[in-house]
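Structures follow.
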Structure I
Amino acid sequence: MNPDEPKRTVHQNRPEPVAGRSSVPMWLIVVFGLLFYWSQLFLAENAGGFSKDVYHPYTSYDDVAFANPQDPEAKRRAEGRRVFMTTCYACHLESGLGKEGTAPPLVGSDWVLAPGANRIAHIVLYGLTGPINVKGQEWNLTMLPWRETYSDEQIAAVLTYIRSQWGNKAGPVDPQVVKAARAEARPNYESSEELLKLPVQ
């Protein structure tokens with residue numbers, strides 16, 4: 001080895017790096033896609049709309065409000081609204097104005113505002129089919145029965161809600177009224193003709 005020759009380091013013996021391209025593995029794209037999709041579902045269910053007033057374990061402002069101490073009547077109305085927004089609003093709409101060809105209005109309805117609530121309790125419990133006159137308009141429809149879905153207290157709460165919402169001014173519904181209606185042997189899908197034979201209670 002010539003002593004005058006400069007020493008070569010290990011790095012000098014390596015080839016110069018060359019920039020290149022390679023495709024991202026398909027499995028990695030799929031994994032990231034699934035993670036992103038899962039994260040969106042998680043946020044939708046648990047982020048509470050990114051509201052500072054919603055916190056774990058609640059997922060909406062209504063859940064938080066319902067969990068806080070309230071006077072019994074306010075809590076009952078909140079439960080009635082929850083049931084309504086879960087089940088009823090799809091047909092009767094949040095405004096209570098109903099949907100043409102689907103469901104009659106609850107606003108100003110003589111069925112809703114009757115002095116007693118036993119007839120409308122029957123409608124919610126057993127369903128309704130056939131023609132019914134609401135505010136002077138004939139409706140021919142079928143409403144599902146909900147007696148297997150909701151308790152007497154929940155049905156009384158939602159009836160109390162619709163009887164006092166949107167300018168309606170009828171009294172609250174006692175769960176005992178619903179309990180008495182449930183105890184009667186009635187067929188699925190009552191008719192308005194059968195309901196009108198019931199004394200208002």
Structure II
Amino acid sequence: MQHVVGIDEAGRGPLAGPVAIGIVSIPSKFDKRFFKNIKDSKKLSASNRELWFESALEARKSGLLDFTVVLISEKVIDKKGISYAINLGIKKGLSTLNVSENHRIFLDGGLRVPERFKYQKTVVKGDEKIPVISLASIMAKVTRDRKMVSLSKKFPKFNFDIHKGYGTKAHIRAIKKYGPKSIHRKSFLTRV
């Protein structure tokens with residue numbers, strides 16, 4: 001049976017933490033009513049994103065869909081660059097879900113999968129237009145946000161639970177006051 005796959009990332013721009021790549025796979029005969037009122041993760045409140053995340057977990061338990069979220073660390077980002085990290089996450093996620101070359105794959109923005117996947121389409125603002133990409137964006141965002149909240153316990157002076165590692169004024173002040181920590185993307189701090 002052919003599947004439809006949606007791919008998006010969260011955390012391309014923060015100064016700290018991993019980048020998250022969300023991949024959602026649905027059968028081509030998937031009941032589209034599941035996606036009623038879904039939006040790009042950036043246009044949903046944190047509580048609504050959590051509700052969608054839980055709905056996807058339930059749907060996976062029922063065998064209705066499958067998904068994975070791959071986190072690629074700040075160390076890989078520093079060593080190889082953000083594009084490399086995202087592409088690595090995509091490859092790992094496709095392998096985890098056993099996505100085959102005949103699946104239809106929709107990607108957000110400038111994302112691509114290896115050329116052997118013949119039925120791929122990159123859609124500008126795909127996270128707003130294609131529900132399976134919207135769900136991938138939500139899965140990536142919630143997973144990454146949860147990771148940053150857990151890291152705020154290890155690095156309490158940085159308040160990662162509030163800004164999730166993005167370059168807010170408070171985060172930049174904390175970096176200047178306490179110095180960068182192991183969780184920071186050193187290659188991104190040249191802009192600070």
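No value in this document is a laboratory result; all are computed from the given coordinates. Remember, it's a predicted structure, so these values are computed and weren't measured experimentally. Cβ atoms are built from the backbone, for glycine too; each structure is taken alone.
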query = A value of 18 was derived for relative contact order in percent (Cα under 8 Å, 6 or more apart); which structure in I, II was it taken from?
reply = I
ask   = One of I, II was used to calculate Cα extents along the principal axes in Å, for residues 39-118 alone, giving 45, 34, 18; which?
value = I
query = For distance in nm of label points 7 Å out along Cα→Cβ at positions 15 and 31, which of I, II scores largest?
reply = II
ask   = Comparing mean projected area of the Cα convex hull in nm² across I, II, which is largest?
value = I
